[in-house]
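Chemist: Structures for review follow.
No lab work stands behind these numbers, since they all come straight from the coordinates. Here the structure is a predicted model, which is why all the values come from computation and not from measurement. Cβ atoms are built from the backbone, for glycine too; each structure is taken alone.
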Structure I
Amino acid sequence: MKSTWFFLSFLLAAARADAIEVTQNMRTAIGVFDACTQSLTYKFDGNKYDMKTQLTTTGTFGKLYPFTGIYHAYGTYDKDKFRPADYGYEVQSRYHHRTKRITYKDGVPQTRIKTREDRVVEEPALVELDRLDDSIDLLSLFGVLTEQIIRSDTCDMHRYSFNGKKYSLSTMKTVGHEEIQTPYFSGKALKCEYMLEIQKGASAGFLLNQKMPIYLWILRDKTANAPFIAKVEAEKTPFGKLESYTTSIEVKK
């Protein structure tokens, strides 16, 4: 399930500027369940980026599947060339506490450090030499998408990401522009379709079906013109339709 929540956290974007910080708050429902709350904070300062998200399952869903996760990536960028410096997460489920960290050198993964309870495992990142350009983590990959949306108002993208061991393929395409009205925001949104393909047998999580498209509606903040995800929708999960809405945003320059 964490893969689904993690996916939602990538899709807030901050406008390219000398310095800007955007915080987005979301609520997600799956079927009849009020599933989780989520806060996303993205900071771009000069040639540095910093992206963080935290989520917690709520309500009945939280009782069935208690889960809290914090994800963080930072590094430098120049146009669409993002060079991660560090990526990591910390998650707590009903029975387990886990962390994972990937360290980088010049944007290339070096080590993969995992903990589960008190056990620590450190191993080399299994980078394929002919895929060094695909060695960016998935959270940083959506920083690349941010730059593209700001520059060309399109979300067309076909690119791999790397978690220190396995590669995944993200394919996103522009569906068009349409007027939307959510309980919190309205306007003419850029609509995008997202598909994730996990390579070589890695798990996508039990809520995220690789053959199931996820749709996004992207609006822009009226003050700073910063893009943000107003709505996320996936038609089918094991528990029913997934709908996620941004309830509020805060932009700092």
Structure II
Amino acid sequence: MQPQETLELMGTAPSRYESVRATLVYRGDGPTIKAVRERYWRKFTNPAERSEAIRHPEPDGPFGWRCRVWRVDNHRWRQELELPSGGIEIMASTARVRTRGTPEGPPGTSEMWKRRIGGAAHADDPGWLSATDTFWTMYPFDPAGFASIDGEFERMSPSVEEGVSWAGRYAVRLRGVPVGEWGYTPEPLWAGADEYEAIVDAECGVLLRLASRLGGRDFDALEVEEIYFDERFPEDVFTSREPLAW
């Protein structure tokens, strides 16, 4: 598979599956992320702002989170995030707008809901816990639509390695080396890395791994730990206020 074919595959990912269920694991390296952020800030902010203290929410060591996702599309999904404080945060979208006079629920009930079971309050979450924003947990399943990751790799003249296996899936490894400096933050990639790696499911085009690397080592990586496609989800996947069996 050629790089352009892989990028096009990523662009059509949402049309290639009916549903997906996956466990995601994020791992970051605090000291390297802080150094990369400092360098970017000093280089691309104007002189009047450079004297301001830079906020670094990451710890002085490795950190991360784990999250389980059930997804049909942008309107019908669920995630269960393991909180660092020991609880679970459940977020879901039922794809049903509940309004006055309908049988699905009481007036004013939203099609999206969130619940925490145990753990700290949202205000006490560590600043590095990005997964409370579904951008960071849903982009692997629509990498072009959520984050234009196909376009970011295209700018780097990527190379492809075939025959890769990840989470039990046949995949391809996409590598890109930045040309010049990023003039913006290409989230979820980190400006300041010297190499980026994406492992792309060769059938469905979803991301099984995305990493920013420096000196041959990951300092920011989201990985699929396990993944299943085209299951038929029962309705309680989107409505249950309790953690679901896996």
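Chemist: Taking distance in nm of label points 7 Å out along Cα→Cβ at positions 122 and 178 from the coordinates of each of I, II, which one would give 3.2?
Modeler: II
Chemist: Related question: I, II: which one has Rg and Dmax of the Cα atoms in Å, as calculated, at 17.3, 50?
Modeler: Of the structures listed, the value fits I.
Chemist: So, one more: On relative contact order in percent (Cα under 8 Å, 6 or more apart), which of the structures labelled I, II is highest?
Modeler: Comparing I, II by relative contact order in percent (Cα under 8 Å, 6 or more apart), the maximum is at II.
Chemist: Starting from the value 2.5: which structure in I, II was distance in nm of label points 7 Å out along Cα→Cβ at positions 90 and 194 calculated from?
Modeler: I
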